[in-house]
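Each in structure tokens, the structures are laid out below.
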Structure P
Amino acid sequence: MLFWNYLITPVYMGYPREAVAELLIPVFLPFNLMKGGLNAAFTMILYKPVVTAFRCAHLL
């Protein structure tokens, strides 16, 4: 994700690429780690009920 942050952030925020490069480790890395952890946690919490609901709906 840091690679994509480096490529895309200057386009939509209008920051120079050098400024984005300085922010990669102190700003983007912790954000990406937190976002990835939350996405994984929500997936683990929701996976089983959603799969069970789909299987039960298939039987109807």
Structure Q
Amino acid sequence: MKPLEEITKISSQLPLPVLQDINQRIGDWLASGGKETDSYIHQQLRFAKRFVKEESE
């Protein structure tokens, strides 16, 4: 599964401000010429997963 698809899948588990921040960061990255498969997008996915995990503990 692609990183953006995974973020979309868990997006309902993220508070709106966190989701907006991730969305803005990814949008800025892509607008500056980045690709969906770049490590920066994977970094945002890792952050989202960590946030969800910590909130569920």
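Brief remarks on what is shown
- Read-out helix-only ellipticity at 222 nm (-39500 (n - 2.57) for each DSSP H run of 4 or more, over all residues; to 500), computed value -24000, structure in P, Q: Q
- Test item: Cα extents along the principal axes in Å calculated as 57, 20, 14, pick one of P, Q: P
Every read-out reported here was derived from the displayed coordinates using simple, explicitly stated rules and does not represent laboratory data. In this text, all values refer to a predicted model and were calculated from it rather than measured experimentally.
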